[in-house]
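Any read-out appearing in this document is the output of simple, stated calculations on the displayed coordinates, not a laboratory observation. Note that this is a predicted model, so its numbers are computed, not measured. Cβ atoms are built from the backbone, for glycine too; each structure is taken alone.
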Structure P
Amino acid sequence: MNEVHWKKARPEDERRCIVTRDTEVKAGLVRFVVGPDNQVIPDVLEKLPGRGMWVSANRKTIDEAVKKGLFARAAKAPAKADPELADQVEGILARRVVDMLSMGRKAGRAVAGLEKVKTWLIAEKAVVLLQASDGSERGKTALRPPDGPETLIDCLTSSELGMAFGRDTVIHAAMTKDGITNRVLYDAARLKGLRSE
């Protein structure tokens, strides 16, 4: 069976959440920085300059950081956070996952449709199964993730999956092993945290 290999977390792959004070792997956190206008900016690519502030990737924690002014405390400088910051992060992550999935499709590394996905799963070509969150429960049970629940992405709606494949809606999709696949898994895990509440 093809496997997606996760590297063991090294100390440099872990960060402390400014709200919970727990140390977590970066895959469960979202990085924020303070811009020149003292506005808190989500840095989902984790490349913006400045002192990074890490918050657990769930809506409740991000909202708490905004309400309690924890970004200013962590930045040790004035910082203004938009009350809708969690919605901004969710939108950015959803768009990013859809865009990367679309790149995978164009590169021949992703397919959509029940029969194509089933063929990839049987041939052990698929390493990730994507199913629309608003798809029927009966339809979702027809396919199993290739290597257990960590290889299932179910946080995108059928219309979001459809955007990646140039269709109105898509219920089932799969990706093969690729560098894009690991990034899709990484960002989808953070998106799922924001949408799971």
Structure Q
Amino acid sequence: MDGTLTHAIHDFDAIRQTLGLPEAQPILESIAQLPKDKAAAVSLQLEEMEYDIASRATAQPGAMELLEYLKTQHAQLGIVTRNGKGIAIETLKAAGLNHYFHQQFIISRDCCAPKPQPDGIELLLQRFSGVPESAVMVGDFVFDLQAGKNAGTATVHMDVTGQFPWPELTDVSVSSLSMLQAQLRKSVDSAQPE
């Protein structure tokens, strides 16, 4: 969601520093290593920071157009996020995208192991009555792509910088949501019988 449907505005280094966590280490995993009482306090502080960031979320260019297109194709849409569910909902509301997603299809760290574990995607597929072969994980970070691969789905790497540092985990690379929509249209059009 952050960095794909919405602009990436998290400063993870600053968050780690504020929380007193080790540099260059995943935040959730670092918190899990803390003593229980310290972890609870740091988690609460993280949640407050995340709600502040969520309230300032803005949609990526082409997000609404892509989601509208996917609706016309009867695609099932879901979110798998390392955020808490309330934070994800706040992010979608702030960005004007919440009406595209039913809350039961927003899977967060609150209900299963976070990405790169496949649990969130597997739960979403279960709720969709779907199979990995018919699903696509779109993400901007290595954990998104790893989760997709771990769950057996296709992966789309959205990287607005165009650098695409994880080609071994990526089936399709796009630098914008408009580019993704164009590729989807081309794929759908080529699958149509003449």
Structure R
Amino acid sequence: MLDPLEIINFFYSPEDPAREILLLHSTQVRNKALFLSRGIPGIDLETVSIGAMLHDIGIRFCNAPDIGCYGEEDYLLHGILGAENLRAFKNIEGMEKFARICERHTGSGITALEIRERALPLPERDLVPETIEEKVICLADKFFSKSGDMAEKTIPQIRKQMEKFGQDTLCRFDDLCREFKINIIS
């Protein structure tokens, strides 16, 4: 079995302040994703567990001082950078599914059209979760922030945040909630 801590330890030194934030956030996301996965037929719980721990592996390359990240890249690129680094990490079979989780967890996913229309610094392709494992990690990630109050957010708080990025983003979030039987009516 792939050990996500081995990969995290490769990219983050024990002294790195971003490491502790990453570990706490990723553990929160993993626990929520596993909870949401209960009773879902065919879901690969090992992929959910490992993928949730690795979904934000790319934050260290970004400029986000509030979470201890002093890289040069725009934070929006953390998923793409994480995916690139996972693909380059050793030659481990099955790493591609974790790279795709990194790429597709931002917001409620981002479409090529949104990338083009908003001139986002991302490759112009759909970065929307497709597999059930990608979807549950994307959804679970919305419940927790890496900065400020790391307590679990409510659905109304998340919906308000998603709405800032447009109706399509909010609709995708609502669809994820429905798929995992989360009530979006407050």
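Of the structures labelled P, Q, R, one was used to calculate distance in nm of label points 7 Å out along Cα→Cβ at positions 18 and 34, giving 2.6. Name it.
Comparing all candidates, it corresponds to R.
Identify the structure, out of P, Q, R, from whose coordinates helix-only ellipticity at 222 nm (-39500 (n - 2.57) for each DSSP H run of 4 or more, over all residues; to 500) was calculated to give -11500.
P
Taking Rg/Rh (Cα atoms, Kirkwood Rh) for each of P, Q, R, which is largest?
Sorting by Rg/Rh (Cα atoms, Kirkwood Rh) in descending order puts P first.
Out of P, Q, R, which has the highest value for distance in nm of label points 7 Å out along Cα→Cβ at positions 98 and 146?
Structure Q comes out on top.
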